[in-house]
Structure 1
Amino acid sequence: MYLLKNYLTVAIILIAGASCSSTNEAGSAREQPSDPHSFASLISEDFLREQLYTFAGDAFEGRGTGQAGIEISADYVADFYREHGVLPLGDEGSYFQHFNLASFVTNSVTAELTSTAQDEPVTVYSESFSAASTATDFYRLSGGGQDFEGNVVFAGFGITDESRSVDHLGEMDLTDKWVMVYSDIPFVVDGDTLVNPDAGGWQRVREILFNRAAGGLILIRNLDEDSHTQDVEDFARLMGIPSGFSLPGNPPRGRFSVPIMSISPQRAASMIGAESGLEAHYASLTSSINTFEPVVLDYRLAVTSETVQQDTPVKNIVGLIEGSHPELKNEYIVISAHYDHLGLSTPDAAGDFIYNGADDNGSGSVNLLAQARALMAAREAGAGPDRSIILLHVTAEEVGLLGSRYYSDNPTVPIGQIIANINTDMIGRVDDTMAAEGVEDYVYIIGAEIISSDLNDRLMEASEIRGNALDLNMRFNDLDDRNQFYRRSDHWNFGRLGIPFIFFFSGVHADYHQPGDSPDKITYGPYTKRVQLIYSTVIQLANHPEVPVVDSQEFIRRTEVSPR
């Protein structure tokens, strides 16, 4: 903290000095031969739609960190920049900044089920689940490589709802036991609410695995074998994919290691004694939901994983549009967006396992392509920006902001010459709050005025230039906002170093981190206006004679106290 405090103090002094130097030596921004803002017309709905349908299409496989699809997308961006004359600013004259992430890879999971009903335990099932061998009664849904063996408890729906006298966990000690439950909870039946929806989802998992200290969770996800077989095939595709990413020397944040398994309907029916089949058993359990009590089964399950640690090569993409001013070109504005998403992951109810990430964050990634196209056209017409523009596509945002952390710690230009960061993440949709108000033409602003009044002035100038086409909504622009969006995307890794930022954002939605985040759901009219506003904001920043100063004392204090 001491070092960062001194760094920020020196940085502010240097910025103030640079401002005077820019004003005294360079004078006001030079006369441009044509209006640079006119090139925003190149940012069209058609261009954005065409690019986003490609970038968030199935061919890019959801751009998961460490997966094949993200490599395809990186090459696509590099080719685009090469074709448009954007200079490379990566390693050895390339567009790529290479580095490694520590990760885990699970190649197989072995389940051994033992019957304890006899005097001597009898193994009734033992098989490994992998990408190559998919005929199995058990497969891992989530969790890390933690091995576990324990007795099995059947806990019905695994829920506790005191308001409706439902308690499927009871007083039973679940410590170091497997808890088997039906995945689907009958919240409402024939119009009657049986269970509060809040009792399901993460609340159920937290209660069983953390509050009650169970060693593992077994979900009965399907009532018929055909559905189970399809799920097995879908999940087999995920075996061998890296996970649990971290920068070398730093443990992964929030790694979930407790195993969660899925079980076949036939095996589940055999274990719980559902002689008439699971559908009849599920219906019976639903009708007696208030009287069910958990029961210890005469089975013991051991799960072991073949999990290895490895270095996963990843890369940021870095392009440069050199400034036109002989002195100001040595100062840089970073426009950033993460280009990774969740890739191939857990299938949804329809079996879709490609998480396309059109809004998150195809919308931000394509924004950078649009900025490059318009800025290069302006430059070729003699109306290019005075300061240099860095186009930064960072990787591994979804697994902990790792790409932007690496870049900010290892910048490809001197960090003291970066005067601002413009970050875009999820700028293509209309969230429920604004939709309910009938508003589409808006963008959430995070940063700007709560960090730097100068930066906010440039934003307001850009908004006026664009005819105030968008409502600049400050709903989340509060350092004390409970969502803490000012720390939750890649801009924070610049902000923690005292670099002012604006985060453009259109809000979350039901398709957030779901396969349904697809290009057809983007609202292209508002999306286009947002990208045009970003372009004009960049121009105002690039051509203003002075750099934006961080003048929010509270922001300075917070970056001193918790720089991350």
Structure 2
Amino acid sequence: MFHLAQLAELKTLYPEKEVPVFSELLKGISKETLQKVATHLIGYDLFSGKQIDNKRVIENWFSQANEAIAQDLYDRIEAYRKKTGRVLNIIHTISCLKILQHGLALEEEGQLNTKSKEQSEIDLLLAMLVCNQNEDSDQTKDSEKIEKAFPDDYPAALLLNMGFSVSDIISFHFSDYTYCQIVKSLRLFKFLESRAECTTLLNEFYSFLGIAHWKEYFERIIPVVTAWSSRSKASSVDIVLNRDDHYQDNYAFLKKLSLSEYARMEDVDYIKIREKPLMELDNTTFRIVHPLFLSDKVYKSLYFLLNQLYGKTEKKLGGFRSWYTTHFSEGTCFREVMQRAFLYADQLLFDNDLANQTPKVVGPPDGYLRIQNNSFLFENKDILINAAIKSSYDFDTLIEELKKKLFNEDGRPVGIGQLITNIRKLLSGENKYDSGFVAGSTDIYPVLVTHDNMFDTVGLNRVMGSLYNTELKKLEADGLDIRKVEPITFISIDTFLLIQHLLRSKKINFADLIELYHKESDTGATGFISFSDYVIGHLDRHLGDWRSQELLQLLFK
């Protein structure tokens, strides 16, 4: 789900006004108004993915005392539409989150609750317009250097810089995303339960949440998450507890997920709000701040909690991040998905298979697949991007970080760099682990498997593909025939989880999908969206009801 719309900004709607200081506008607003309005608007913005009805937003925003101001605002929006043909969006989820951030910080400083309701309505609107304006400025400030760095892929690079900071928050398929979170979480807990060395860590997890088993975690978190998807109108979602025999346990559990003390300086990329995605309104009511942050509590944020709890153990696993990505992300999640998706492959090998061959394959790919005359090289990358870099809108810093994480880190090839290395070894005949591969005849499809939806940002595959092509041409300069080497494709592990049953049953052809994606991307028809977003749209159009619940049924047994 990707939408590019024009935000309503102060300079656009009120050019006669001087730009006030964003944080000053929020001082004095009542805590209840600020928090409830911000979360309500997030819920409104993320309801259907359709164009928001500004008239309805304005009617709900202002009380009768501000009726004249409301009408003037609507008239200005309509005048702009008639003049330019463009509809402005007042609400922007990122601006709502920033308003909430500053409001929480002001609450800690005791600087709320002095303004009237009517003035609060006006100042909240101005804060939204100023924040929208600041966001637009941040997103486009590096446009000249972007065009200089990527003249042939300027639109994609510009979209990448505009979206990388925020796309995971505003561009997602909630039901698909949550389904994959549940599947990965089930796999994770079964994996941890099967490893004797993880017993202490699991017990720390149970103790922290006040539960006896990970199944109890699911019993409590899943209903909270599904409350969002079951709503019938554009609004915020509140979780209301019954005062029954389970009240104390349920309250204690939700309290663990709720914001309490807040320090905005520590909340880069909304780390604190992601960690605590609920707000306690009273002792029976909790409000969901953002649906993605709540869905992440099912799986994604478990890594950070487990890493924190691991510090209390004897640390028998060594460095937790390295252990987790090696043994679970790659050794379990990636391999099981590949095995289920490509059950009938002519060849499916993983790095340990290749390393144990005679002669030993040095620096093997994480996965190698061949289906008839199509070979696929996989590199699995469960990586993190520094939150300050991710949220900076600094194009140079972002590209350097991506190069380090995806091409070359400390002098050694990683990710795409490893794919280039293994393409060279296949083409040169150095690697002979598959007798069915014929250099110059067999097509090679390099695939980077990612584990975070930030890598589904619009433009990323295109921009990284440009850098990949530069490296590929070096192989050609060395005398290798690269005509059968296909473009690099970023594919999230979630996408494989969603389509693995279609790949296994051969209802879709993996190579054909990749080729179709790049063909349409080259023409600009896709708007440079990710392969993951492209596939969902493609299958919705051509297969109708294609999703399967089989994996959940198997894992819940």
Structure 3
Amino acid sequence: MKYAEGNIMISAIYDLRDAREVADSGTIFPVQLHLSHPTLIIPMTEVTVRLKEREYSTGSGKCIFLHSSDAEVALESNVEGDSVTVYVLVFERYQLVENTDTGVHYELSREQLPGDGIIKFARHLHGSLGELIQRVMQSAAPEQNPRVSSLLNGILHQVFEHWSDAEGHYVQDMTIKQICAYMKQHVDEDLNRAALARMTGFNESYFSSLFRKETGWSFGDYLNRLRLDEAKRLLFTTTDSLQDIALRTGFSDGSYLSKTFKKHVYITPSAFRQLQQTKQIAAVQFVGALLSIGLTPIMTTQEVAGSSLLLEEDLQDTVITNNSEMLERLREVKSELILAPTYFYHFPDVLKEMEQVAPVIMLDWGKMDKLEEVSQVGRLFGREQEAKQWIFRYKARVLAARELLQQFILPEETVGIYELNYDQRWLMPHDKVRSAYNLYRALKLHPPARIQTEVLEQDRPLFVTEEDLPNYTADHMFVILPASDYGEDLEKLLSRQIWQQLVTEDGCRVYPLVLNEFWMDEGVSLEKQLDILMHLLTDGAWSQP
């Protein structure tokens, strides 16, 4: 199969099989669906989907992805009244396998699709979905309609780029991922598009097109972004001259850096350096780390605050906003500086709009040692001493906790932490996220052998199906569950045969945790999570069927 969008060849495309409304106000439930191809079920109201022994319940803002299946799927409404609306998108996925001077070749490939389960369906996609359904209804051959194809691919690319782990890897093409990492590591060198295109084996034109398609930036703009962000960090953390910083970040001299800085950051480098002492900081990540050095952000997002429930009291004076109102709120609170994670590179338009309000300084999230993260935030804002004091107190609490645990955990016993994912797979986090640092690095508890070799030594999380979970179980199992219907979810979990076996036959002890208390584990959050983990282990607060 061959495909090109204009002159741009993309690494994966989606081909329409069906798009329609399957339920409305007059529908009699349950609705039976037959899945001969991968399918998204997109509800506007609360629904439940049943497939064999599996069950998925969700509503607006989420969708249910299912692979093709010989079994019937039952769709039921969870609400009363006449406001029910449910859509389905049925499609196939094709992967670029060959790119030559004579053309490109795609082959059917479902390998990079997620497992069955619930996925985010962003609100801004509803308009495209409505237009897609309408055009399909009005077209005699919708699969041949270029606008239908464009709408379908736009929706599915955005849906599936969010299905992976929370750290987010929105660039899907492995070659471009590697090039982005290389650029960041060699930001001080003479990087140019032609040389990096040769490294990939692509011609320069195709490389440029693919780079923009995957990152949302032109090659030159992305490189400028990396260099300016590194220059910002050096302006805050060193007393180096502008000339020295220019040479360390790939600019020809201080004058050119100053000109470029003012064009994109909207203030001079010297004015930016003075912002290191500001307390008018809006944070779209790193809230717990800021609190650990004595800084309370003046604003954060609902997404961050809602995923950091242990910080609720600490953030009583912080303005909390949803994403759609973020820019307006940033102006209202008179932010002088915005602290953001580098994954905002994946949202170029949002990042550029934020910079219209206040300068943005960025750090990697989910990649650093948790104590190094506090140290870096401390250095960034000239609060190294406060960072050291917090780390000292944290380590003292850890030492006391280790000594206490000797009374409750035998030397040969293992401990693991597991998170129930939207698609019903289990995530085993590495020690950069979900308080795994507390268990494995701080308390030095022993993980199961396969978690040690497949997760911690690889320094990356691992997803497994529930059927595979017995290969990774521990004597003490911390299980992170969604906050909604928390007690009901735990009861359902422990009623499953596999969990009954783990607890009653294998002797595993299960300790429930709330996802929205353990999603973020920066600074003060990490400290409070340590207290929860210790309480569960020392008070015997484990659950059983």
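Rule-based calculations on the coordinates, nothing more; no lab input. As the structure is a computational prediction, the values presented were derived from the model and not from experiment. Cβ atoms are built from the backbone, for glycine too; each structure is taken alone.
Couple of notes before you dig in:
- A value of -11000 for helix-only ellipticity at 222 nm (-39500 (n - 2.57) for each DSSP H run of 4 or more, over all residues; to 500), calculated from one of 1, 2, 3, originates in structure 3.
- Sorting 1, 2, 3 by distance in nm of label points 7 Å out along Cα→Cβ at positions 68 and 148 from high to low puts 2 first, with the largest value.
- If distance in nm of label points 7 Å out along Cα→Cβ at positions 84 and 300 is computed and equals 3.0, the structure in 1, 2, 3: 2
- Given 10 for relative contact order in percent (Cα under 8 Å, 6 or more apart), calculated: source structure among 1, 2, 3: 3
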